[in-house]
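I've put the structures underneath this note.
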Structure I
Amino acid sequence: MQFKKLAAALAAVVGVSVSAFAQAPIVIKFSHVVATDTPKGQAAQRFKELAEKSTRGRVRVELYPNSQLYKDKEELEALQLGAVQMLAPSVAKFGPLGVKEFEVFDLPYIFPTKAALYAVTQGPIGRRILQKLEPKGITGLAYWDNGFKVMSANKPLRMPADFKGLRMRIQQSRVLDAQMRALGAYPQPLAFSEVHRALAAGVVDGTENPPSNIYTQKMHEVQKHITMSHHGYLGYAVIVNKKFWDGLPADVRASLEQAMVAATSYEKTIAQRDNDAAMEAIKKTGKTAIYELSAAEQAAWRKALLPVHKEMESRIGKELIEAIVKAAPK
C-alpha cells in the first residue's frame, strides 16, 4: 500500500514536470552589433514584439545589441554552433564564410536607387543568394537595409586623390578592400565595436557607414569631415540556425515568418528616416563639416571606383553582377 502511494506521488510529480516543460517557451537569442536605436535595432525589437504576440507566449525573443554577446567575427560561428539562434549581420560578413555572392552588395555604385536595390532583395536574385547559406547550416529569412554609406575622415574627402595614404576602416570584405585601394587608401578591417575607439586613438583615419551608425556610435565626435558620397550600400541579412528553424513546430515557424515579414516592412520605412534624422543631428552638433559632392566630383569618384566591378568578376561572378544591373527598373 505504501509503495502504491509513493508511486502515485512520483507519477504526479513527473506529470507536473512534463507539463511545465511542455509549456516552457522556445527561446530565440537574437544577437547584433549595433545600438538599439538604429534601424536594425528597432526592427529587431519590433520582431520580438510581433513574434511573442503572434505565438501567444510560446516563443520568447531575447535581444542582445551592441556586441553584448559576440563581435563581428564571432557571431556567425556562434550561430552555426547554436549558441544563438538569430542574427542580422551585414551582408559583407558572408564572404569570409565562403558565400562570395553576398559580396555583390558591397560593390560601389551597384545600386543607383532604392528601387534598384529592392528589385534584387525582394526578387528571385535575392532569394537565390540567401539559399546559398543553407549548406553552411544557416537559413536566410529577410534582407534589412540601412541605406547608402557616407565617408568620414579628419580631412576633407572631395576627390579620390584625397584618400591617398589614409588608413580607412572597413568590414572584412575583399570588395571593400579593393574599393579603398582603388581610392589610394589603406584598408583596415576592424570589428564594428572597435571603430570609435580606433578613430579616437588615430589607429585609423576614417571610415564609411550610413549616418545612423555614425551618429549612434558617436563617430562624428572623432571625425571632423563627412562626405555625402552615397557610394555604397549597407544591408543586413536576417538569418537563423537552420537546424533550430527546421525543428520548430510548423505553426510556430509560420507565425515567426509572418512576424519577420512585418518587421522587415517596418525596417524599410524607418531606415531612410533615421539616416536623415542622424545627419541633421550631426549637423547641429557643429563638430563635423558636411560636404556634398559636385557633379564633377561624383564623376571622378565613379571613374575611380567602377573598375572594382571588373576586378571582382572572377570572385563574385560576372553573370550575377550583370543580372543585378539588368534587374534595375528602367
Structure II
Amino acid sequence: MAITISNLPEIQAFFREAAGFGQDQGNARCKQIILRVLQDAARLIEDLEITENEFWGAVDYLNRLGAKNEAGLLVAGLGIEHFLDLLADAKDEAVGRTGGTPRTIEGPLYVAGAPLCEGVARMDDGTEDDRATVMFLEGQVVDLQGKPIAGAIVDLWQANTEGNYSYFDKSQSEYNLRRRIITDDQGRYRARSIVPSGYGCNPAGPTQECLDALGRHGQRPAHVHFFISAPGHEHLTTQINLSNDKYLWDDFAYATRDGLIGDIQFVDDAVRSKARGVEGRFAEMTFDFCLRPTVSQKATERSQRPRALQSA
C-alpha cells in the first residue's frame, strides 16, 4: 500500500520553505511555480510508488538531456509544445478570436538574424545542386478580409536534403536555408529553395531514448517553418508540412494540423524548367497566410523564448 505524507501540514510547510516563502528576496511568481512543482512531484512519487532507482535514473536522464541540448526537442516529442498551441486556441475561442492561418509549434531550431530580402529570395547556397530538387515556394499574406498585407515579414527556415539545419549542422554555410522576406505591395513573397527532407531524432540521443521507452518513433515529415509578422496584426508561428511525406499525419512532434498542408507539385517539363531557369525536375508549392488583427502591441511580437544567434 502506498504511503502518503505529502498532504501533512508539516510537509506542506517544508515545501513552502524550500520554495522560498517567508523570504523577502526572490521572485514571487517563481516561488509559486516551484511550490507547485514540489507538491506535484511529491504526489507523483507517492501515487506511483517511484523507487529510488527510478528517481535517480530520472535525475541522470535530465542531466543528459540538458548536456545534449535536447530539452526543446523532448517537449515537442511529448506533445507539450502542441498542448501550448491547443491551449492558446482555446483561449482565443473563448473570447471569440477566430480565423486566420492556424498556429503550430516553432520547434528548437530557429536562428535569429537571417538575411532580409525584398519580395523574393534564394534560400539555399547551391551546395546540394547535384542531389537536391529545386523548389519554388510562393504565396500571399492577407488579412481576414483577404486584403494583401504589404511589408509583412515572412521569416522561414528549413532542413536540407539530409534533414539537417544550418548553424546546428556546422557543415552548412551561415544562414543556409534561412531567410526573411518582406512582402511586396500585393502581400506576396517568393522563394527559391530546395525540397527539404524530414528528419528523425538522434537514435543515440536522450529524446529517442524516452520515445523508445514509450514505444514511439522519432520521425518528422518534410516541412518548412514560418514566423509571419506585420504591424497591427498578430504574430503567427506556424509551419507547412509537405503533402507527399509518409509521416505527414504521423509526426512525432504533433505539428501537422488541418490547414497547414503544403500541396507540393513536382514538374517534369523541359519547357517549364527553362522558363524557371533550372535544369530537369523541379517542385512548386503555393501557400498563403492569413493574419488576424491584433488587440495589443504584445501580440504582434513573438515570444521571448531563448533562441540561437548566428554570432553565438
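Which of I, II yields 22.9, 80 for Rg and Dmax of the Cα atoms in Å, as computed?
Only one of I, II returns 22.9, 80 for Rg and Dmax of the Cα atoms in Å, namely II.
Quick one: distance in nm of label points 7 Å out along Cα→Cβ at positions 76 and 196 came out at 0.8 when computed from one of I, II, so which one is it?
This figure was derived from II.
Out of I, II, which structure matches 20 when relative contact order in percent (Cα under 8 Å, 6 or more apart) is calculated? Spell out each step's value before the answer.
Details: I: 25; II: 20.
It was calculated from structure II.
Supply the structure label, taken from I, II, corresponding to FRET efficiency 1/(1 + (r/R0)^6) of positions 36 and 276 (r between Cβ atoms, R0 = 25 Å, to 0.05) with the calculated value 0.85.
I
Compute mean count of other Cβ atoms within 10 Å over residues 60-67 for each of I, II and report the one that scores greatest.
Answer by largest value of mean count of other Cβ atoms within 10 Å over residues 60-67: I.
If volume of the Cα convex hull per residue in Å³, for residues 28-171 alone comes out at 144 when worked out from the coordinates, which of I, II was used?
Derived from the structure labelled I.
Matching task: -14500 is the computed value of helix-only ellipticity at 222 nm (-39500 (n - 2.57) for each DSSP H run of 4 or more, over all residues; to 500). Pick the structure from I, II.
Corresponding structure: I.
Of the structures labelled I, II, one was used to calculate distance in nm of label points 7 Å out along Cα→Cβ at positions 212 and 300, giving 4.9. Name it.
II
Throughout, read-outs are computed from the coordinates displayed, never taken from laboratory work. Because the structure is a prediction, the values reported are computed rather than measured. Cβ atoms are built from the backbone, for glycine too; each structure is taken alone.
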